[in-house]
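Following are the structures in question.
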Structure P
Amino acid sequence: MWIGRILDDKKHIDMKDFNPRAIADAGRKVLETMKDPQRRAILENFIEHAESECTGEFDRLIKSCSSQSQTYAVYGAAEGIKEIQPQTVEDMKGFYHSMLESNVYLIHGEVEKLIVGDHALYTEIILHQLYPGEVIPLAFGFDFGEEGEVYQLTQRVATVFAFDSENKGCAEHSWTDGPTLPEWLRKEDPRTVPEIFWNNPVTGARKKPF
C-alpha cells in the first residue's frame, strides 16, 4: 500500500484527530485486500503488535513478540536512543515496560507506505507521539518540559519489521531523519489530549494540571 502522495513530516495533528489505533486501522484495510496466507499472518501479527503497543496493553504486546530472539536498531537518531534498543527477549520486555511506565506509548501514525513480504514488513509513517513534559529533558536533553505539560513529537520514521518461524515479530530496524530537534515538539493543551494519557496502564492515574 502507498497512499499516493508524500505526507508532510513537519505538520503536527490536531488532538481531536489523535487516534492510537491509526496504524492498526491502516493495516486492517490492507489485510482486506490480501489473499496470500503467509503474508496475511505477517500482517495480522503487525496489527496486533501496533494496536497493543499504542494503547498500552503490555501482556498483549509481549504475546505479539517472538520468544526466540529480538534485535532492535534505530539509524539516524541520537546516540542515547540507539543505546537503549533491546537485543534480547528479556531486554525487549523491559524496553516496552519502561515505554509504558514513562507514558510515551501513545502514538498516532499516519501511514504513507505499508509493504508486506513473506518474512518482513516495511512501514513509513509520520509519527505523532505524546510526551509528558518531565520526560523531555531526560529523553532529548532539552532545557524545557515539566510535569503537567504535554508535548506532541512529529517526525518521519521508516521501519523494517522481521518475523520468526511462528510469524511473530523478532526485529525492528528503524530510520529517522536525524536526532530529535526542539521544533519537532509542540506543546499541547493538556485538556485536549486523550483521557487515557492521564491513566497510565502501569503506574495508574496521573495528576491532571487542570
Structure Q
Amino acid sequence: MLRWITNRLTPRVTPYVPLDAEGRARAVAFAAELSVIDKDPYLMVADRGRRLISVFDDLRYDRSDMDMMAGPMRRHVVGALAPLGFRQVTGSVLENPDLDIRMLFPKFRALGASPFDAIRDTPRRAQDYYVLTPTQAACQIVQHYPVDEAVMRIKALVVRHPINLLRLSDYLEQMRDHQDFLRAIGHLKYVQRVAVESEPLRQRRALK
C-alpha cells in the first residue's frame, strides 16, 4: 500500500537526456523540413526554440470555452504529418522512427484546468515537439520568454491562429511577469480582432 501511494505521488517525468551529435544533426535537418507545415493554414510552428506546433482552433472565443484538442484537429495533424514520415503509435503520440522524433498531444486534464498546465503531465525528450491549441501555445510562450518578447511572439501567433485571450488572462498569476503581460492583453485583443476581420482569416472555419 505504501509503495502504491509513493508511486502515485511521485511525478512521472522522463529524465532529460541531451542529444548527441547525430541527434542534433537530425533535429536541425527536421526543423528545416518542418517549415512545410507553415503552408497549411490550420498548422503553424508557433515556436521553433520551444518546439511548439499550434493547430488552428476557432476565430472567436468565450472565456468559458473548453480549451482542448478536438478530434478534427487531431485528425488534421495526423494527415498533415504523414508525408513527413509520422505515424500515430498511441492516441497522444505520433512518431517518425527513422528520425527518432515524436509529436506529443498533451494528456487530457480536467476541463477547468489552467491552459498553462497543459503539458505538465506530458514529458518529452529533447528532440520531441508538443502539438497544442493556440491558447496552450501562447501560455507556453508567456511562461518561457521575457514579457516584451512574449508579446511579440504572441502577436505573430494571433494573426494566424487566434487564441482565447480572456481565458489566458483569467489564469495569469500574481507574479510580476504575468501581471506585466496582463497589461498587454488589450493590445493583443486589438491585433487579433483586426486579423479576424481581415483576409485570409475572415473566411476560415473550425475543422470538422
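Computed from the coordinates by the stated procedures, all read-outs in this text should not be read as laboratory data. What you are looking at is a predicted structure, and each value in this text was computed from that prediction instead of being measured. Cβ atoms are built from the backbone, for glycine too; each structure is taken alone.
Assorted remarks:
- Given 50, 39, 30 for Cα extents along the principal axes in Å, calculated: source structure among P, Q: P
- Label whose coordinates, when helix-only ellipticity at 222 nm (-39500 (n - 2.57) for each DSSP H run of 4 or more, over all residues; to 500) is calculated, return -8000 (choices P, Q): P
- When distance in nm of label points 7 Å out along Cα→Cβ at positions 45 and 109 is computed for each of P, Q, the one that comes out at 2.6 is Q.
- Distance in nm of label points 7 Å out along Cα→Cβ at positions 93 and 117 - structure with the largest value, from P, Q: P
- For the set P, Q, ranking by mean count of other Cβ atoms within 10 Å over residues 53-60 places Q highest.
- Structures P, Q, by distance in nm of label points 7 Å out along Cα→Cβ at positions 69 and 125: label with the highest value: P
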